[in-house]
Structure I
């Protein structure tokens, strides 16, 4: 068996070794790394709320009132008035009976699947699902059937052949490709087979839809059983945590049976207060979503003129497809030399041969920022030719 050092060296040779960057500044479109100021296109802070003064002030006031930690799990003594109010406001916003807070989206997905999937049941997974959904099905010890990416027709065939369909799990917006799941078709299939649909809308919540209610709103699909909605709070809302929304019986079941809810310390109440402030901004400042869409359109038009190969995404995630891991790393280094930070995404995060620059936009970006990015990307197309 190879040693740990040998395994690490093998990753370096394959251009798959990952390094952390240490930020010396607040999160934003301009960040400082080792005294270097960079224009960043790599954050999930889609609406520019992570450093918003109203959100920061709510966090500070929440800490002054509740302290910096919750002290216990929700079912012991850690469920505060701030948590309860946030759950009620999230449920009202997305249009469900109830919502339940989790510490992370990863824990939310694990909690839902482990609570609802049985060993004899079948969980159907989109082939490009987030790691949390993949791990959730594995830990539940259910039978797992994967279907081709966003292919509802093939999924229908596989569900028809299954003995006990229980869950369909899918990203609503796929985190590395930026495309979306066919939620209407998936919801219909779940209903037909007496199953549930768990939609992970981490990258759609707050961003998509006329009111920012996410991918179901954007696609004109009613958010109701058999659908289960998971949204995260650390992306468009700029804070931390996640929630699951659905009918009252679902939420009560998760409170009783979701191990990742029961056996972990609750989110700090101050973070819940900051999230409530961020949600208010999402509701009243629709210009953030509108501006974000304008930035995306400007980038895609400019990229097309340059001949860049983009994924078919209309969301804030705009992957520039480059193929080899080494090529993506080299492109990221070139951008860094030009004062722009866009990390290379490589296997196993994406399939072999599909390494890319994952460009992500924020409502805090300007048109000038987009143009600067396009100028920096232009030589890459010449180099490839």
Structure II
């Protein structure tokens, strides 16, 4: 029996296997509203056989977008567009669908990566003034963001809660709060970005305060029988920045508030980061969170081979793995992993005839049901 293809319970949400499609920004929405690209993209991945698909970082407000083309969940039009896409996914796939709620903070108002990713200044078409814990730019070449005051922080908390209520109406299976990769909540956590001298800056307890308040708002606004979890950067990869000790402390505090899991990533808050890349380079951080916190952990980062993913779960380094670029490159990665590991995987009936003869028991046909 493959450990990777065992079911897992994440805060009451039962996944048929431990393969998760990580949230991946597409920069292809219109004022936050998805169109045909998201229908094709999410629909395609929904047929992958993964246990869960997490919809990309979804902005809780227009100014919380990374780029003007980010997906959002702050308007009726956004909600209607997502409802259309999700209806198609659910008609043809039993995959569980989560969503990552996010606010870009000082990394907002940027070009799409294929346009260079540079900051769009407020006086340029499509640009706006970003907000952050402190008036400290992401890089010296960028304009400084506006430091959030008490009213601004209240607005952000309210925006997360409003988005969570919209997500509930959409029937999403779970929510992930984005506190990683240098975006707003990570900025509050990291002393590299947070220079505040009030109750939200300075000590570790103070720097954790706002992300924990946001979690509480989302948890309160989303159905209690559905899970809410967090994605955290375990380290800034910069001396003096956010680190694994802080990650453990934050994860413990989140667990006490009902957090269902910790999705362990790293980096993103500073261009000075020096990341030590290698296969599964972030897995040791997930293992430490798992061992010291006790919450289910999701490992991510250069996990590309089925045997590698199997070993991570079998060795109890993490409870699940999430794949991003590897899944884009091979949208049938779970099928191929099941074939190599001697497991079975969900597949739509329209594709049942595709399995090679040597893997005649690969597809769990009953999971989709013939239509």
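State the single structure among I, II that was used to calculate Cα Rg over 2.2 N^0.38 Å, for residues 203-250 alone, giving 1.14. Value 1.14 for Cα Rg over 2.2 N^0.38 Å, for residues 203-250 alone corresponds to I out of I, II. A value of 18.4 for mean count of other Cβ atoms within 10 Å over residues 3-10, calculated from one of I, II, originates in structure II. Among the shown structures I, II, from which was the value -10000 of helix-only ellipticity at 222 nm (-39500 (n - 2.57) for each DSSP H run of 4 or more, over all residues; to 500) calculated? Only one of I, II returns -10000 for helix-only ellipticity at 222 nm (-39500 (n - 2.57) for each DSSP H run of 4 or more, over all residues; to 500), namely II. Taking mean count of other Cβ atoms within 10 Å over residues 59-66 as the criterion, the highest value among I, II goes to II. Once distance in nm of label points 7 Å out along Cα→Cβ at positions 227 and 331 is computed for every structure in I, II, the highest value turns out to be that of I. Using relative contact order in percent (Cα under 8 Å, 6 or more apart) as the calculated read-out, with 16 as its value, let me know the right label among I, II. For relative contact order in percent (Cα under 8 Å, 6 or more apart), the value 16 is produced by structure II. Name the one structure among I, II that FRET efficiency 1/(1 + (r/R0)^6) of positions 43 and 291 (r between Cβ atoms, R0 = 30 Å, to 0.05) of 1.00 was derived from. Only one of I, II returns 1.00 for FRET efficiency 1/(1 + (r/R0)^6) of positions 43 and 291 (r between Cβ atoms, R0 = 30 Å, to 0.05), namely I.
For percent of Cα pairs over 22 Å apart, for residues 67-274 alone, which of I, II scores largest? Between I, II, the highest calculated value is found for II.
No value in this document is a laboratory result; all are computed from the given coordinates. Bear in mind that the values here come from a model prediction, so they are computed numbers and not experimental data. Cβ atoms are built from the backbone, for glycine too; each structure is taken alone.
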